[in-house]
Structure formats: C-alpha cells, structure tokens
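Bear in mind these aren't lab numbers, they're just calculated from the coordinates by the rules spelled out. Here the structure is a predicted model, which means the values were calculated and not measured. Cβ atoms are built from the backbone, for glycine too; each structure is taken alone.
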Structure P
Amino acid sequence: MPLSRPAIEPIRSAYRLRYLKDEQLDQLQEATLEIMETAGVRFPSEKALKIFTDHGAQVEHASGVVKIPRDLVFKALSSLPRYFCMGGREPVCDLHLDQGVTYFTTDGCGVETVDFETRQRRPSNKADCGMMARVADYLSAIAFYWPMVSAQDHGVTAPLHELDAAWNNTVKHVQSETIMGEIPARYAVEMGTVIAGSREELRRRPPFSLVVCTIAPLIQDKEGIEGALVLAEAGIPVGFLAMPTLGTTAPATLAGALAMGDAEIISATVLMQLASPGAPVFHSLMQAWADPRTAAYVSYPLDSRARYAPVEMAHHWRMPCLAACYGTDSLEVCTWQSAAETALDTFLVGLTGAEIVTGMGLAETYTLLYPEQIILDSDLYHRARHYLLEMEVSPETLALDTIRTVGPGGNFLGQKHTRQHIRQSLVRAITHQLGADNHYRDPHEVAIEQLHWILENHQPEPLETAKRAELTRLLVEAEREMTQR
C-alpha cells in the first residue's frame with residue numbers, strides 16, 4: 001500500500017496587508033489601458049490577429065501590433081471567471097481558488113541538477129521530473145506541482161514527457177510552463193482527457209494548467225499564445241506571466257514596469273476571452289532588475305518591495321493571481337543568501353491573499369536543482385504558515401487553573417496541562433532536529449536525510465494500467481508528428 005501523504009496545508013492567513021491604495025491601483029489600471037490602446041502589443045500570430053480583427057480591435061497586420069480600445073477590454077473581461085477549480089488526479093487534491101487560502105507550488109523549469117546520489121552537476125532529465133514529483137506528492141507545503149526541471153532527454157516532446165512524469169508520480173494538480181505551440185497543446189489536452197476520464201470532466205476538474213510567458217517589452221510569444229488558445233478552448237486554466245526587467249526590457253521605475261507588464265497580461269487575457277468566453281485565466285507578474293554595471297539579472301535587490309503589488313493588481317482586474325516566492329540567486333543550497341532572499345517571501349505574500357504561488361526548490365536564479373532544497377524551502381513555508389495563523393485565546397489556552405496551581409516560583413513541567421499541549425506548542429523546525437547527543441543537527445544533513453526517507457518510503461497511488469498505456473501511446477504519436485515537421 002502507498003504511504004499515506006500528509007494533507008495539503010495551504011496558508012490560511014488571519015491577517016491582510018495592503019501594499020497599494022485603491023487610488024494607486026486605479027492609476028496602474030488606467031496606465032495599462034492606455035498602453036494597450038496607444039502603444040499596443042505585438043501578437044506574432046495570424047490566428048490571434050484574425051480574432052482581434054473580427055472583434056474590432058485596431059490591427060496592424062504588417063507589424064502584428066494590436067491596439068485594443070478600452071471598451072473592448074472590459075467587454076471581453078466581463079466573461080472572465082473570478083475563481084475556478086484546479087483539479088488533482090484525486091479529488092482530495094482539488095484546489096478551489098475561492099476558498100480564501102493560498103496554495104504553493106514548486107519552481108520550474110530548471111535545466112540542470114546536482115545529482116542526489118553522485119552530487120555531480122549535470123543536465124536534467126525525465127527521471128528527475130518524476131523523482132521531484134514524488135517528493136512534492138508527499139510534502140504538505142506543496143499543493144500542486146510544476147515540473148521542476150526539463151526532460152532534456154526527450155527533445156522536442158520534453159514538455160509532454162514532463163506531464164507524463166508528473167502524473168505518474170503525484171496525484172496533485174500539475175502546472176506546466178513549457179507546453180508551447182498548437183500541436184503540443186493538442187496532445188496535452190488529449191493526455192489531460194485520459195487523466196480526467198472525459199472532456200466534460202476535463203473542463204470541470206482540469207488536472208493540469210499552463211503558464212505562458214510574455215516577451216518584454218509588449219510582445220506575445222507566438223507558440224505560447226497559439227498553445228494557450230487550444231487549452232482555453234478545452235477549459236484548461238492558462239496564466240500569463242510577464243517578467244519585465246527594470247532598466248532593460250522595462251522602465252527603470254516600478255510603476256512603469258508593472259503597468260507595462262500588466263498590459264502584456266491583460267492583452268493576452270482579452271484574446272482568450274474573445275476566442276473562448278469564460279475560459280479560466282490567471283494573472284502573474286514577476287519583475288526583476290538589471291544591474292546597471294553588468295546588466296546581470298537580479299531577482300532580490302535590497303529594495304524589492306514591488307514583488308507583492310501584482311497580487312493586488314490581479315485582484316483589481318478580478319483575476320486569480322500566481323504570485324512569486326523563493327527562486328534565490330544563490331549558487332548553492334543552504335547558504336545565508338539562499339535563505340535571506342526568500343525567508344520573508346512566504347510570509348509577505350501570504351498577507352496579500354494570493355490564490356496560488358510559485359516556487360520552491362531551485363537555486364541559481366530558477367535554473368539549478370539541488371533536490372534537498374525543497375525540504376529547506378518547505379521548512380520556510382511552514383514557518384510563515386504558522387506566523388499567519390490566528391492565536392487561540394480561550395479558557396483552555398489561558399490555563400488560569402494551572403497557573404494558580406503552580407503559583408509563584410513553581411514549575412510547569414509536571415502539569416497535566418503541559419503534557420496535553422507541549423507537543424503541539426513546540427513544533428520543531430528543520431533547525432531544531434536533535435541528534436543522538438541531544439545537540440541540534442546540521443539542517444542540510446537533515447534535509448538530505450528527509451529526502452532520502454521520502455524517496456525510499458513514499459509511492460503515490462499509481463495510474464491505472466490503461467491510462468499509463470494510453471499516455472505512452474500519445475507520447476509515441478507526438479514524437480512521430482513533432483519530429484517530422
């Protein structure tokens with residue numbers, strides 16, 4: 001029998017913090033509308049251009065630039081669902097975005113890993129995707145799974161193999177960021193239908209979703225947009241992720257960069273609604289900075305306050321938000337930098353009420369996997385989760401009878417109340433695991449040991465034999481079609 005996994009433990013914050021005032025959100029939204037209407041966004045896709053033309057947008061076919069009047073924006077967005085379900089392979093892992101909680105996922109899609117057995121750095125492969133899916137399946141901090149690294153041993157069909165590896169190793173929802181283009185998207189829909197059981201169930205409880213990155217400044221990715229259109233038609237949730245870099249691909253001011261990135265996201269969302277009204281779409285904006293001395297990509301400067309503003313921008317449009325956490329620039333695991341750059345993230349984003357958040361487990365600016373880092377990042381997650389829980393104040397927790405019994409100068413160790421509550425009161429972090437000598441152990445060693453334990457003991461519920469066979473058949477068919485093009 002598979003080892004029972006702990007239940008998903010989302011962040012249930014008792015508190016909320018506003019980063020932007022309503023007036024500021026209105027100003028940002030107005031700037032977004034003006035950018036779309038006057039500067040426009042380039043859509044290098046004849047399919048997209050035809051949809052916009054048919055609905056009255058101003059389309060420059062030679063350049064591919066589309067200028068969208070604000071009345072068309074609001075008309076299109078009127079069909080946008082505020083919330084939707086992200087289905088798991090098992091219903092117990094369904095994520096209902098209207099529950100007022102925050103669900104976290106891993107980060108993806110890195111290209112290298114430090115091999116867990118040899119400790120040698122190497123290109124990632126499908127087996128790594130499956131291994132980390134199995135770990136993610138067990139961890140209660142992870143509500144859904146991004147394939148953390150790419151299946152580079154499968155060439156052009158790697159994104160489909162990443163889905164296959166995920167579904168064979170977790171019953172949680174899977175989110176891809178690599179399915180690009182109409183043909184791969186079509187196969188992904190077929191694979192998702194196998195998992196769901198029918199097209200109707202696929203639409204009701206979609207077992208996967210897709211993140212499509214825009215191209216700053218103000219360009220959509222052709223393959224990304226055309227793949228998203230296929231998924232939107234099938235009812236698969238699609239998110240658009242803008243990643244403006246202040247000073248190079250975006251203005252050097254936070255407000256300008258956020259408004260520009262928002263225009264990329266909203267213009268793509270409008271396209272999805274024009275093509276498939278009611279399609280589930282989520283919003284994601286993750287800005288970074290260009291080092292003015294080297295042009296290096298910097299995720300966590302000293303002043304990175306705007307990391308959480310996009311959550312409120314998304315909600316101002318009445319859209320769910322995929323927020324950003326973790327993703328350290330550190331070159332190694334378990335360094336001061338790897339913790340310092342991410343330690344506040346989970347706590348602060350939990351205060352915003354984001355529906356979904358990426359992404360645990362990668363180093364070297366989202367490119368390198370140390371398998372054990374997921375354990376360390378999970379520990380940071382649970383610290384924040386506990387910080388945000390409301391403290392219980394009741395006759396039982398006030399313990400007045402016990403305080404009177406012990407009195408001045410006494411000791412609570414032998415009290416029944418202490419025996420009843422101390423194990424729940426002291427929740428050990430990874431930094432407070434005791435060794436044989438009763439001294440606290442090295443957290444990195446503990447993380448490696450815990451990951452070993454999960455891999456040796458946890459096996460998710462296997463896919464039915466017929467579904468595994470059908471996924472394999474689709475992969476073979478996709479390989480044949482995609483390599484012949």
Structure Q
Amino acid sequence: MFSETPPLQPIKPGYHVNILDDGQLGTLKEATLEILEQTGVHCPSEKALGIYAEHGAKVDLTSQIVRMTPEFVLEAMSHAPRTYTMGARSATHDLKLDGTALYCATDGCGVETIDFKTRQRRNSVKDDIADMARVADYLSSIGFYWPIVSAQDYPTVAPLHELDAAFNNTVKHVQTETVMGEKPGRYAVEMARVVAGSDVIMRQRPPLSLLVCCIAPLAQDKDGIESALAFAAAGLPVGFMSMANTGSTAPATIAGTLVVGDAEIVSAMVLIQLACPGAPVFHSLMPGIMQPHTGAYLATAWEGTLLYAVGAELAHNWGVPTLAGVFATDAQVPGWQSGGDAASSLLLTALVGAETGSGLGLLESCTLLYPEEILLDSDIYHRVRIEVSGLDTSPEALALEVIKEVGPRGHFLRQKHTRTHMRKLRFSDLTCQPSAGGGYRDPVEVAREKVSWILEKHHPQPLETAQQTELAHILSAAEKEIDQCR
C-alpha cells in the first residue's frame with residue numbers, strides 16, 4: 001500500500017521588496033555585456049564552440065575563448081521563456097514558474113551523512129537518497145527534489161543511480177545537479193522519458209531538470225555544457241549556476257562578484273538559446289565569500305545571503321526564472337547558526353519574487369546530511385511562508401463586534417469567534433512541544449522522531465513495474481557503455 005503525498009504549500013508573498021533599483025540593474029547588465037564582449041568566457045567544448053561560431057559569436061579555437069556583442073546576447077536571450085512548468089509524476093505537484101510562488105528543494109549533492117540509526121558519520125550511498133526522497137515527498141515545504149547526497153556505492157554512473165532512487169521514491173519533480181557529459185545526459189533523458197510516458201508529455205510537463213555549475217571565473221565546464229545541450233534538445237529545463245567566490249574567483253566586492261557570476265550564467269543560457277531557441281532555462285547565482293584567514297568558501301557570510309536575493313533580481317532582469325540559494329549554511333551541526341543562516345536567505349529571496357530555491361537539509365557548506373536538519377529547515381520554511389503571506393484585515397479578522405462584546409478587562413476564551421479562529425492559527429510541530437517531565441522538548445529530538453515516523457509510515461505511489469524495469473535496463477546499458485569508454 002502507498003500513502004498519498006500531501007499537497008504542496010509554496011510561499012506566496014503578499015508583498016514584495018526591491019533590493020536594486022532599475023538604474024542599478026541596468027548598470028549590472030551593462031557590465032555583464034561589457035565583460036562578455038571584451039573579455040569573454042572560456043568554453044572547452046568543441047560542440048559548443050561550433051554552435052557559438054555558427055551563429056556569429058567571435059570564437060578563438062586556440063584559446064577556446066568566446067566573445068559576443070551585446071546585440072548578439074540580447075537577441076539570443078529574447079527567445080528564452082519567462083514562464084514554464086516543471087512537471088512531476090503527480091500532476092497536482094507540477095510547478096508553474098510564473099512568479100507568483102516560491103518552490104523550494106532539498107540541497108545536494110552531499111558526500112557524507114550522519115547515519116540515522118547508528119548516528120555515525122559515513123560516506124553517503126544510494127539508499128540515503130531513496131530515504132530522503134520519501135521524507136521530501138511527505139513534506140509540503142519541498143516542491144521538488146535534488147538527490148540530496150551522492151550514490152558512492154555506484155561510482156561508475158552515480159548520477160544516474162541518484163535519479164533512479166529519486167524517481168522511485170517521490171512523485172515530485174526531480175532536479176539533478178550531477179549528470180555531466182553528453183552520454184550520461186542522453187541516458188538521463190531516456191529515464192525522464194520513461195517516467196513521463198512519452199516525448200509529448202515530457203516536453204509539456206518535464207519530470208526532470210538539470211542544473212549545471214559554471215567554473216569561476218568566466219569559464220564553462222565541458223561535460224556540464226554538453227549534458228545541458230542534450231537536456232535542452234529534449235525539452236527539459238536547464239539552469240546554470242555560478243559559485244564565484246568573493247576575494248578568490250571573483251573580485252573582493254559584492255558588485256564585482258555579481259558581474260563575474262552573471263556573465264558565466266548568461267553566456268551559457270545564450271548557448272542553449274542558439275542551439276534550441278525557446279528552450280526553458282533558468283539563472284542561478286549562488287556565490288560564496290572567501291574567509292580571509294583560511295581561504296574557505298563561506299556560503300553564509302553576512303553579505304553572502306544578499307547575493308542570493310540580488311541574483312533573483314538579475315534573473316528577472318534577463319527575463320528568465322531563477323533558482324535562488326536558500327538555507328545553505330556553514331554550520332557544523334543543527335542549531336543556532338543553521339537556523340539563523342536559513343531564515344534570512346529564504347525571507348529575502350521570497351520577497352524579491354524568486355520562483356525556485358534549493359538548500360534544505362545539508363550542513364557544512366552543503367556537504368553533510370543530518371536527516372533531521374530537513375525537518376528543522378522545513379519548520380523555518382513555514383514560518384517564512386506565513387510571515388510573507390500578508391495580513392488579513394477583513395471585518396471578520398478585525399473582530400470589532402467581539403472586542404465590543406468582551407469589553408475592558410474581559411476574556412476572549414469563551415467567544416465562538418475565538419474557538420473558530422484559534423483552530424485556524426498555525427503552530428510549529430517541532431518547537432514548544434510539552435515534555436513529560438515539564439517544560440519543552442528539544443526541537444532537534446522531535447525532528448529526529450518525525451523523520452523516523454515518516455520513513456516508517458510514508459510510502460509514495462511507486463512507479464509502474466514496467467517503468468521500474470525499464471529504468472533498470474537503462475542503468476545497465478549506461479554502466480556498460482561508460483565502463484567501456486574508460
């Protein structure tokens with residue numbers, strides 16, 4: 001027997017903020033266009049270089065540097081769709097990226113986990129991805145699933161096994177950030193086609209999307225670009241992410257970091273529009289800031305979370321949806337730091353109108369899974385969801401007649417209005433939970449119990465047997481072909 005996946009509860013802001021004004025956005029856009037024309041980006045893919053050159057970009061085959069005029073960039077980007085749907089196995093869990101709601105995903109692709117039973121730290125395996133997919137499927141805060149850790153027990157084609165674990169354990173949309181290369185990309189597309197049921201449905205409601213990380217500063221990854229071209233040709237959404245690091249792989253200013261990251265992303269989106277005009281793409285700016293004493297990448301330095309929200313504004317200025325950074329934390333264990341890091345990034349990205357965001361569930365700069373962290377992050381998600389939804393000032397909410405009836409020094413508990421509306425108030429199911437010995441329980445302990453309950457009780461609708469069999473055949477074929485090429 002399977003259990004129903006709860007409906008999604010996306011963040012729908014009742015009000016918005018602007019961090020940058022039109023003049024600042026224009027200045028940043030002009031700076032990006034100047035870098036693309038005068039400095040260019042490095043692209044080591046012969047296939048991609050051929051596409052750029054065929055359409056009129058200036059390509060130096062020796063240095064593999066691509067330069068493009070502002071007119072060239074703007075014309076290509078004019079074909080990118082502003083809105084589209086990321087589909088799911090369950091149609092009720094499709095994500096319409098139209099700017100009215102923010103949908104969030106788990107983080108990925110961590111390399112270690114705290115074993116839920118032994119509490120020992122170890123390398124992650126495919127079963128961890130499957131378990132966390134079921135947890136993510138149950139949570140109304142999770143709009144789509146990133147394979148949260150890596151399938152290190154299948155080293156040859158780990159990204160495809162990560163997709164297999166995800167598709168078999170959630171009815172929600174799946175986004176991969178690890179399928180790199182033309183051949184793995186082709187097999188991933190085949191897996192998406194099996195899940196969708198047909199080419200037509202796969203294009204209308206794509207159950208899979210791809211995120212490709214650029215190489216800072218100002219470079220593309222050969223395998224990433226070629227997998228992106230395979231996805232785009234099949235109609236699957238493709239996004240590009242910059243993780244430029246302020247002070248090391250980007251200038252030591254926030255504005256300079258924005259320009260470097262934006263140029264990387266835009267150059268890749270231009271390529272996709274040249275190859276497949278109208279293909280769904282998205283923009284993802286997730287820079288870090290270098291810790292000056294250690295050189296470490298900090299995902300949540302004080303000014304770091306501002307970059308995520310501004311990245312969303314840049315995406316919209318280019319006319320495409322965004323994948324914003326949310327919840328990413330440098331904390332080592334669940335607690336004060338992870339909570340503080342999460343709240344500000346999510347709040348800002350929601351208020352600027354981001355369509356999607358990723359980052360729930362991992363610690364140590366997106367490398368370590370504590371299974372209970374996803375419940376703690378989900379709790380913060382719902383707090384922000386409620387805070388940004390706006391305030392009801394209807395006559396029923398103002399309750400003037402009730403206030404008049406109770407009067408000075410009265411009590412509202414006996415009022416029918418109180419009984420009705422207290423049931424509508426929303427409270428955390430992790431915090432302020434009574435302890436048998438008095439006081440309140442530790443929210444981390446409560447979260448751990450809830451993860452255990454979900455893993456025991458929640459079993460999403462499985463793929464059909466024929467689909468499971470076909471995915472297994474695809475994995476087997478991929479392993480044979482890729483092994484032979486090594």
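Quick one: distance in nm of label points 7 Å out along Cα→Cβ at positions 309 and 461 came out at 3.9 when computed from one of P, Q, so which one is it? This figure was derived from Q. One of P, Q was used to compute distance in nm of label points 7 Å out along Cα→Cβ at positions 93 and 429, and the result was 2.9. Which label is that? The correct label is P.
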